[in-house]
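Just so it is clear, none of the values below were taken in a lab; they were calculated from the coordinates. For clarity, every value in this text was computed on a predicted model and none was experimentally measured. Cβ atoms are built from the backbone, for glycine too; each structure is taken alone.
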Structure 1
Amino acid sequence: MNRRELLKSLGLGTAASVAGLPQFSSLEAAEEVRGRVNTNSEPSKLRITDLRLVPMIGEMRSHVIRLETNQGLCGYGEVRDAASSTYALMLKSRVLGENPCHVDRIFRKLKQFGGHGRQAGGVVAIEMACWDLAGKAWGVPCWQMLGGKFRDKIRLYVDTPTRRNPQEMGQRLKERRERGFSFLKMDIGLGLLRDVEGALTYPHGPASDLSRQSRGGFSQNIRHPFTGIRITDKGLAALQTYVRQVRDTVGWDIPIAADHFGHIGVEDAIKLAQTLDPFNLAWLEDLIPWDYPDDYVRIRDACKTPLLTGEDIYLKEGFMPLFEKKAIAICHPDLATAGGLLETKKIGDLAMEHGINMAMHMAGSPILLLASVHCAAATENFLALEFHDADTAYYESLVDGIPKPFMDKDGFIPVPDSPGLGVTLNEDAVKDMLRRNGRDPEKLYFPPSNEWNQERSHDRLWSQYPNIKSAPSA
């Protein structure tokens, strides 16, 4: 095949320059692109034929879905950590027969079924899997379909569970730094003060039994302004001593972010933020719920540490009040809640217009990790991507298709150039993971979901005229 014939076969003949399509400097360059096109796929006739899922048992529980097609291609997506698999299964009947290459159209059809927090899990898992399928069908990586990339590798920031002893906490962070991570995060909050006499003032009684609360220790299911919990000067001093010892152990030259402060009102959030100002932290995360933008402005005006929130916000409209008030310095969407790859890129672009940076929350399997990597590569104001599974030994074995270890010596993960998300599940490794956690892999590894094939509902959000037949003529 000569150059003219090859370009014609790719739809890039003599009219290519007029149409604005890519031009190739050599026959070899064109051949390289042609080699990545899946010639067994006919994208215009691709159709979704099945949706199945498998639980992922790791640092954070999630579910990976698999969209199957009439052409043998499969695409992967992920229902966010701690979300119900029903969020995805209930949408199966609504995507059967759809062409997954029309990602935005499918997303607009489904997005009414998503919501803030984990409620977006099913909608986003399908959006993610459609991008994977479209990339595999057309032979291009997801970042290319999002408009190209701004960077070839993505900085990871590593989350580190709390230790009550500050020397132990500092040593854990230092070990992560020595492994190559160049951006760190730790939890600082009320849980560290539970046994410090005189550190907290709170309404006593059964509803506030501190020993029965989880995740930081206090009033997990009561919104921050309504708990009545306050931090005393003694409590603030104890937290300041803790963070100073951690900082001195890890070093002052590396970013350390802070999260999970506990459910306190805005006044005590201000006191805490001011107490932590001397330690030059990268950000204070989710000091209060994201939907109190005016209170974020109050905290912003009272402290010198960047504020960050956003992991539970669905769609770009949810971020707008924070952006318009410049209430935060950094937005923090979780791709598995925000709306998927395209919506998260839109959020980043919108943040940039308001002078706001974007980090990304991520607490899932390698499927969600790679989806986030593609989105981060295509978003100009991206800062760092969260990684939760630094201590999960089998994490990287769950997928094939990219070099291992995932992270290089400088704390970055390279952006794949292979089609779609660039990875496939390793069936043996996933089954071993399920077995290791006491689960039956033969029952849980993508079992049939035919009971969801015929789920039906009148989903339209506006009125529809009834189908009235014309009256018979006289």
Structure 2
Amino acid sequence: MTLGKTATFAAALVLACAAPSPRVARASGLYFTDRGVRPLARGGAFVAGADDLGSLAYNPAGVAFSGTSFLLDGGWLNHHSSFTRRAQVVSATGTVRVYNYPEVTSSTPFLPIPTLAASYAFGVREGEDAHAPFTASLGIYSPYTAISSFPPAQDGAPAPSRYSLVSLDGSLLAVAGAYLGYRASPTLALGVGLTALVGTFQSTVVFNTNPADRLIGAPEDPAYDALTQLKVGPIFAPSATAGAIWIPEPRVRVGVSAALPTWVDAPATVNVRLPQAAPFDSAVQSGQDARVTFRLPAIVRLGVEVRPAPGLRVELAAAREFWSLHDAIDITPQGISLLGVTGFPSPFPVGKISLPRNFQDSSSVHLGGEYHFAWQQYGIDARAGASFAQSAIPNAYLSPLTVDMDKLTLAVGGGLHIGGHWRFDLTYAHVLAFSVDVDPAEAQIAKINPVKGNPTALEAVNGGHYSATAEVLGAGLNYQF
């Protein structure tokens, strides 16, 4: 490598390390579609065929084929969801009534979600197999997730989604990592990575502070609504990933990778706008510190790529995500209390809040490929792919906070190679999500009430009809030194 190229690479590496975390809420939309401009165009089938820095999220063994390079791309997830709430209420006499609410729809900002990574190939190997045996990489990326917001009010009335989510604006989460790829032989590549979930997470939601025993007011009296903002961070949750690519013969590649689970245990602040109801006329919040804990899943991927003709690559891949680890989000206040609430001891300590998640393990299958051909002095890649992914959320625990369901993703894209060093990529993907009806009699997510009186069961707030759709537009560039 020349001195000029070395200086350029060093600048790219510093940029990869120093760049601010992309703005995304990993604990919401939950990987709504596959990520990365080139991998997404292949339908997420990028486990065996991983050979550039897009491999960081799929199979770190792909780093071994990336050479000395730099990758920058971004994808905009244009996600829309709707929620038509149905609530079952049981009166004191045992009468069951079901109430229907108007439909409410979410919005997402225009916010490209980037990948930023650089790699450096080093080491000397003699003989015919003259590639560098080692490649090191630094990178930062975020899953393609939805930063959703629902209106707090609709048609002059409180929105039916307010007890699940108002907004995720202000979240800044990413996965940062250091990776090492090793070409053990012409037929075997290995890769490992040390990663960490970093950044902050912010959620705005409405608590209901009406006593659960209903001695004061109706169960959802808006006078008892308390707009609450939860800020979690700084988050630093380490994890690791590893993978291998085996090439039994030139036209076949087999890839496997695994990522360890992530345990998040981070400081948080809770700020509550106290309700307008009379018992809170003289009330104030004392303290704002808390601790938030939850777990994100381990993931295993397997893929087989075949190259039946020059320039043509087709891969079939599958993934298993162990979301059953994500059973709850626990918020433990540290010295938060309410002072001056009529009818309550003062101070009234706010106890632990546990948001039930009870996710289940899920699987996905991916089919995609690309065809490389020459056009005049340029190289062209034509890409296409499709994937089907199960939702990890049982119907009873689906809510506006996390609108996710079984979905089919169709994607197309292309790459333009210029001058032997540059590759420019474009991708479009459409996500078809299958709507879900949650029976209000089976719904399991209740309002959050930090000042419960007698331990009376609360009505669930997540029953009803859910639908969602999304498009992804992505663009990127790869530079090979």
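Quick check on the output: 22.9, 75 is Rg and Dmax of the Cα atoms in Å, for residues 135-222 alone, derived from one of 1, 2. Which one produced it?
2
Out of 1, 2, which structure matches 76, 18, 14 when Cα extents along the principal axes in Å, for residues 119-174 alone is calculated?
2
Given a computed value of 2, 9, 15, 17, 14, 12, 11, 10, 6, 2, 0 for P(r) over Cα pairs in 5 Å bins from 0, in percent, for residues 351-462 alone, which structure among 1, 2 does it belong to?
1
Given a value of -1500 for helix-only ellipticity at 222 nm (-39500 (n - 2.57) for each DSSP H run of 4 or more, over all residues; to 500), point me to the structure among 1, 2 it was derived from.
Value -1500 for helix-only ellipticity at 222 nm (-39500 (n - 2.57) for each DSSP H run of 4 or more, over all residues; to 500) corresponds to 2 out of 1, 2.
Ranked on FRET efficiency 1/(1 + (r/R0)^6) of positions 311 and 327 (r between Cβ atoms, R0 = 35 Å, to 0.05), which label among 1, 2 comes first with the largest value?
1
Which structure, out of 1, 2, was FRET efficiency 1/(1 + (r/R0)^6) of positions 191 and 343 (r between Cβ atoms, R0 = 30 Å, to 0.05) calculated from, if the result is 0.35?
The structure behind it is 1.
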